[in-house]
1. Thinking of I, II, which structure, once distance in nm of label points 7 Å out along Cα→Cβ at positions 83 and 179 is computed, gives back 7.3?
2. Who wins on distance in nm of label points 7 Å out along Cα→Cβ at positions 99 and 115 among I, II, i.e. which is largest?
3. Can you rank I, II by FRET efficiency 1/(1 + (r/R0)^6) of positions 91 and 259 (r between Cβ atoms, R0 = 41 Å, to 0.05) and just name the one with the largest value?
4. Any idea which of I, II comes out highest on relative contact order in percent (Cα under 8 Å, 6 or more apart)?
5. So if we calculate mean count of other Cβ atoms within 10 Å over residues 139-146 for every structure here (I, II), which label has the highest result?
6. Assuming 22.9 is mean projected area of the Cα convex hull in nm² as calculated from a single structure, say which of I, II it is.
Structure I
Amino acid sequence: MTNSIHVLNGDAILPIFQKSGIKGDIVICREMFCEGPILEQVASDDFWKQRYAFFEKYFSIGKLEYFDKTIKEILKIEDLAVYDEIVLWFEYDLFCQVNLLAMCSFLLQNYRKDVTYNLVCTGRVKGKTKLHSLSDFSSEEYVALYKNKVKLTKNNLIFADQAWKLYVQNNYKELSDFNFSKTGKFTYLQAAINQHLKRFPQENGFNEIENKILQIIASEALSSEKIVQKLLFWQNENTVYGFGDVQFFAYLKELNNFFFVDDEKYYLNENGKRKLLSNGL
């Protein structure tokens with residue numbers, strides 16, 4: 001009997017997975033490596049120090065909570081000696097793809113020939129136009145997803161590690177020039193990187209998300225909650241960012257020099273209006 005360990009992309013899909021009856025231990029990836037400082041060597045001491053500081057500063061998550069909920073989980077896949085198989089469960093969007101690269105890079109550090117590395121990555125579904133996340137599938141469908149998992153070779157992990165390092169270096173030209181689709185195993189990686197490139201500054205020095213926030217504020221007086229709701233809708237309809245509301249609230253907070261708040265409604269100040277105009281928006 002195969003002794004498996006499954007890395008799930010978040011807590012939300014845990015009940016579906018557990019109901020599926022798929023055997024094996026479970027690890028939850030509670031990170032968002034698409035935000036904040038990162039280093040090429042995943043899980044090094046300096047790597048965790050930077051992540052500690054980031055989560056404490058921007059999300060008020062203390063070191064102990066971060067260690068218990070995040071680091072302890074990820075370190076469960078450091079030594080796979082007791083397992084025959086590891087399965088990575090991720091999705092098509094930028095949020096997930098960056099986490100997937102980080103996990104692959106970490107697994108490569110401790111690669112074992114006697115372990116089978118597999119990937120379940122959801123996105124396109126035959127007969128459907130909408131890209132599907134793992135939460136769009138039933139527990140019965142998880143069994144089929146698991147059956148159709150894709151085997152990752154050591155060369156595939158090396159490719160993912162190369163892609164991770166390019167992402168960490170975050171050089172626009174190098175990211176633009178690299179072929180992230182040259183291996184067929186990471187089907188959605190190129191589209192995710194293309195989306196990431198839109199987080200580089202545009203003509204007015206702001207990226208796509210920052211400019212979208214200014215546009216929403218300029219269009220009507222809204223509360224922060226309503227602004228984030230509009231961002232989530234825009235994201236789902238037009239992008240593959242895959243971000244959560246927490247990230248968008250953080251983006252909004254960072255732009256506080258470009259708006260003012262009156263009776264809990266947001267309005268652009270002169271700085272914000274100039275930013276929009278300078279980008280032709």
Structure II
Amino acid sequence: MHPLKLAQLRFFCAVVEEGSVAAAARRLNCVASNVTTRLRELEQSLGEELFQRERGRLLLSPTGRIFYREALPVVASAARLARLFDDAGQPRGLLRIGALDVALDGFLTRHLPGFIAAHPGIEFSLLRRPSYVLERMLADGEIDLALTDGPIAHPLLDGRAAFAEDLCIVTAAAIGDLSAVDWSSAQVFLFDTDCFYRDLFTRWLNTHELRPAGIQTIESYDLIAACVRAGLGVSCVPATMIPARNAREGLAIHRPDDLGPSEVHFVWRSEAPERSLLLLVDWLTSRPD
């Protein structure tokens with residue numbers, strides 16, 4: 001069986017819907033012999049008679065009825081595809097974006113709904129991932145845009161500053177000052193080892209020659225807050241992820257001058273970025289935070 005051609009399906013559906021070859025030819029703006037040829041080619045490709053031919057009339061055969069039922073949505077879908085980018089002023093596309101917690105739960109929450117309302121033709125697939133995973137996914141082409149710690153020095157990547165995120169040290173409420181922390185017995189509760197903020201806080205500890213009793217890896221801000229509230233130790237979290245005021249009971253928030261802030265950047269592959277991607281970056285960087 002030879003591969004079917006979309007033009008054959010269009011001609012076939014036109015004959016069925018118009019009732020004759022002549023009427024289909026007028027609709028398709030071609031000569032009747034062209035329509036007849038396409039129908040014959042289609043029947044030969046299928047090895048089936050789609051019409052019963054009686055005294056110059058074409059009557060749809062039982063085989064033709066079921067073929068029409070299956071061909072019609074294919075032709076309709078092709079017509080929609082042909083019109084998909086007709087509106088040159090309205091960009092379309094599906095952007096795959098990976099972002100840090102602080103970008104998803106703070107920055108994008110405030111600004112992305114306005115972009116979606118202004119550009120309904122652009123769709124999104126958003127993933128929550130840590131910093132170093134985002135860089136790998138971007139370089140491998142798994143995502144189009146990352147909101148991650150930066151700037152990133154990579155020959156295949158380009159970027160732009162998005163916003164700055166303050167880092168805070170969280171302790172139990174009874175600790176009014178970081179000098180009161182007994183680091184020799186305190187546990188530190190942080191996200192996984194591929195978290196950029198974990199690296200920043202670890203360097204801060206080393207700079208101040210602080211040696212906690214241990215570092216616990218916990219992938220939940222709520223659970224981290226519960227452990228700190230219970231007096232088990234301290235944590236370092238982005239300001240955006242600090243619990244809401246009514247959930248801060250039992251916690252103290254400290255903001256050392258030498259800990260932050262940390263810049264979050266838009267990062268994308270530098271070779272021929274999509275128009276919709278640059279439109280999104282321009283929109284988000286122009287929003288007052």
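1. Clearly, the read-out refers to II.
2. Details: I: 1.9; II: 0.8.
Across I, II, distance in nm of label points 7 Å out along Cα→Cβ at positions 99 and 115 peaks for I.
3. If we compare FRET efficiency 1/(1 + (r/R0)^6) of positions 91 and 259 (r between Cβ atoms, R0 = 41 Å, to 0.05) over I, II, the biggest value is for I.
4. II
5. II
6. Working: I: 16.1; II: 22.9.
Derived from the structure labelled II.
Laboratory data are not the source of any read-out in this text; all were calculated from the coordinates shown. This is a predicted model, so every value here is computed, not measured. Cβ atoms are built from the backbone, for glycine too; each structure is taken alone.
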